[in-house]
Structure I
């Protein structure tokens, strides 16, 4: 019975983690370039049965939720008409430098010009390599080409470096819609011709609201069933104790 209680409790914890992940996706449904979290379930630590007729027979103790990376499916593109808004078409990321000095990757193409004239993301991360717009040049005079070349008033200022990684699902999310490469994701390398930039456009989140709501309902029902299993196991233990008396 204790195994049943532990399994049900583990199931409740797993469903709660799934609901947290899906709730975070729903909260970012309007975040530019956001990629939804993929949640999987795994078995908890197993123990060999003390007495078994066959070697290697194991008994389980429930399941747990485990993040399976993110889905990097292309989000829909929406036209903004703003020159500094860029959307990536195809796999890849814009290289940026975070406030703490780490190099990171993002799909958020809502670029801004800071007080020093540098191109930054909406969260303040610096575009890498650095691109500075001359003083007195408004954003309406800045243009970004399909290959990432940035020009202002007929002058080339630099080029947005678009990179790819071998396994994007293994990137480490560090908040503010940014990711840091890991050994499992592989080092960033220049993206091929299959990725282009489209100015005056932003990539929407790839969260499907209907799918996310269904996932929330599924997890809520599974959570309730696991809680009922705990209640049933508790009643059975109580009955067993009364019989023993």
Structure II
């Protein structure tokens, strides 16, 4: 798949794209990431991408006569993308969103800066506005990196094991189970005996119980959704067998 990122700081992505799973995805030619300098679409000698807000107030606002032509031109370079706009007002980015993005052929992300976007930028494209948390960042570069990293993990062939992504937190509506490795005993803390038993049925049962336990205690909101879906599934099976 292809991801285009429009930003005034393309160099911020250089190290990020050369490390970890993102690098592996790119080297395997399963993912292509292109960064575009927004200043290339400016028309004044100062390469201004922002201006003071009408009506007064603090900060600077991203200009529509720079951002809109940039998005238009980048969008024309390949197939129609999903348009992504990171901003504090966007809906929370969820695992299901990442799954949908990873099944698409192309994403286009506009990384804003300063006080925000001129509203006409929002109105011009069918944006999927998203937030990575209830806090404010200096720009959209970090959220863009989060999307790239999360999407790369979902692309078949990127991770070392085909089940890795499907066992992650959120993949089945639950958080992940605890993990252990060598040494077997460290400072009087032991690895649970069930994980040393070699009984895979018992191990799978233990892991599911721990996923449910972790979700119930740490994310009761997710647990309520999971519990409801499990109840619906049981009722559906009962109706089928009647």
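In terms of FRET efficiency 1/(1 + (r/R0)^6) of positions 6 and 134 (r between Cβ atoms, R0 = 30 Å, to 0.05), which of structures I, II is highest? Can you show the working numbers first?
On the way: I: 0.00; II: 0.75.
Largest one: structure II.
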If Rg and Dmax of the Cα atoms in Å, for residues 86-181 alone is calculated for I, II, the one returning 15.4, 53 is structure II
Working back from 19 (relative contact order in percent (Cα under 8 Å, 6 or more apart), computed), options I, II, answer is structure II
The highest value of FRET efficiency 1/(1 + (r/R0)^6) of positions 174 and 214 (r between Cβ atoms, R0 = 25 Å, to 0.05) among the shown structures I, II is in II
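Quick check on the output: 2.3 is distance in nm of label points 7 Å out along Cα→Cβ at positions 30 and 206, derived from one of I, II. Which one produced it? Numbers along the way, then the final one.
On the way: I: 2.3; II: 3.0.
Comparing all candidates, it corresponds to I.
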With helix-only ellipticity at 222 nm (-39500 (n - 2.57) for each DSSP H run of 4 or more, over all residues; to 500) computed for every candidate in I, II, -9000 is reproduced by structure I
With FRET efficiency 1/(1 + (r/R0)^6) of positions 70 and 190 (r between Cβ atoms, R0 = 30 Å, to 0.05) computed for every candidate in I, II, 0.00 is reproduced by structure II
Computing Rg/Rh (Cα atoms, Kirkwood Rh) for each of I, II, the value 1.18 comes from structure I
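Among I, II, considering only mean count of other Cβ atoms within 10 Å over residues 14-21, which has the greatest calculated value? Please list the in-between numbers first.
On the way: I: 19.0; II: 12.8.
Greatest value across I, II: structure I.
Supply the structure label, taken from I, II, corresponding to distance in nm of label points 7 Å out along Cα→Cβ at positions 62 and 198 with the calculated value 5.8. Show your work: numbers first, answer last.
Numbers: I: 4.6; II: 5.8.
Derived from II, not from the others.
Every number here is computed from the coordinates shown, using simple stated rules; none is lab data. Not measured: the values here are computed from a predicted model. Cβ atoms are built from the backbone, for glycine too; each structure is taken alone.
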